[in-house]
Structure I
Amino acid sequence: MNDPAGDVRASAVTAIAAVEPDQAKILATLIPLAGDPSGRMRRAVAPALAPFGAAARPAVPALVKMLGNETERGEAMKALKAIGVDTVPDLQKMLAVKDAKVRTLACESLAAMGSAAKDAAPQLRELLKQDASLQAPINAALAKIETP
């Protein structure tokens, strides 16, 4: 469907991120747009947030939600890798996405959290029963989580 207004809005996001020198202003503009009703807008916002790393973490819940949509998943994954996901509930949502790359990133992030991610251990064990192809990242995460 042709949406000229959506094209303009999405282009504006990219332009704002490129020319505004004040990081706080850029993030104040971009973070709310990560949850915009328009998929085109969300796909434009995700890569614009990535360069800000951890400063863009307030956008993580919206980016995680994007993972459920195949047309948005790639941009969301790139942004999440750059920003980092550091909350167990967001990582548990990522484990529920039926995509091996998303689940692997979630396992790696949970492993990095160590014992602080213990609430995710039951979900990891259940996922291991369902998807043997993720055995290595799941076992690595469980080893880090369950090591005292």
Structure II
Amino acid sequence: MRRFKFNYTEARGFTFPLIPIILKNKVNKKQSGYIALVDSGAVFCVFHIDVAKALEINLSKIVDKVYFRGVGKTGKDFKGKLYILDLMVAQKGSSHEFECPVVFSNDISKDGHPLLGMGGFFSNFSKITFDSQSKKVILED
């Protein structure tokens, strides 16, 4: 069993379980690294559409849309397009790579962090622990 332990990141007086990931487009072999939020409240993995552009993913060929709802006072509805990428988590010479469905949306803020949700991310680990006392998120495969 591999364990990946990441420190929470402080921002605006709060701490967040942000981790480095690498996304790979299997079609053209483009890849890029991002810092993403491990979000147990997210149903999907959701990234801004600019990430798709950086990986040269042609979303115009995808007809079907995925609809999802945000949280907060407005509870706004969002839409995006689903694409399957390879996602890799790596640390200290060890890595875990898997296919991950990602919803790309222009409706979310491009200034926010990508969300790693239950479907696609959590399902690829046997255990994910949010240790708020030590301010770490621990991923076990």
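The numbers here are math on the coordinates, done by the rules we state, and not lab data. The shown structure was predicted, so the numbers you read here are calculated from the model rather than taken from an experiment. Cβ atoms are built from the backbone, for glycine too; each structure is taken alone.
Distance in nm of label points 7 Å out along Cα→Cβ at positions 31 and 63 was computed and gave 1.3; which structure, I, II, did it come from? Clearly, the read-out refers to I. Can you tell which of I, II yields -1000 when helix-only ellipticity at 222 nm (-39500 (n - 2.57) for each DSSP H run of 4 or more, over all residues; to 500) is derived from it? Matching structure: II. Taking Cα Rg over 2.2 N^0.38 Å, for residues 23-78 alone as the criterion, the largest value within structures I, II is that of II. Of structures I, II, the largest value of distance in nm of label points 7 Å out along Cα→Cβ at positions 15 and 111 belongs to I.
If distance in nm of label points 7 Å out along Cα→Cβ at positions 47 and 119 is calculated from each of I, II, which structure is the one that comes out at 3.4?
Details: I: 3.4; II: 1.7.
Label of the originating structure: I.
As an exercise: Cα extents along the principal axes in Å, for residues 7-54 alone, calculated from one structure in I, II, equals 25, 21, 14. Which structure is it? It was calculated from structure I.
For the structures shown (I, II), volume of the Cα convex hull per residue in Å³ is largest in II. If distance in nm of label points 7 Å out along Cα→Cβ at positions 103 and 127 is computed to be 3.0, which of I, II is the source? Computed on structure II. When distance in nm of label points 7 Å out along Cα→Cβ at positions 39 and 87 is calculated for each of structures I, II, structure I comes out greatest. Could you tell me which structure in I, II was used to calculate relative contact order in percent (Cα under 8 Å, 6 or more apart) as 32? Computing relative contact order in percent (Cα under 8 Å, 6 or more apart) on every structure in I, II gives 32 only for II.
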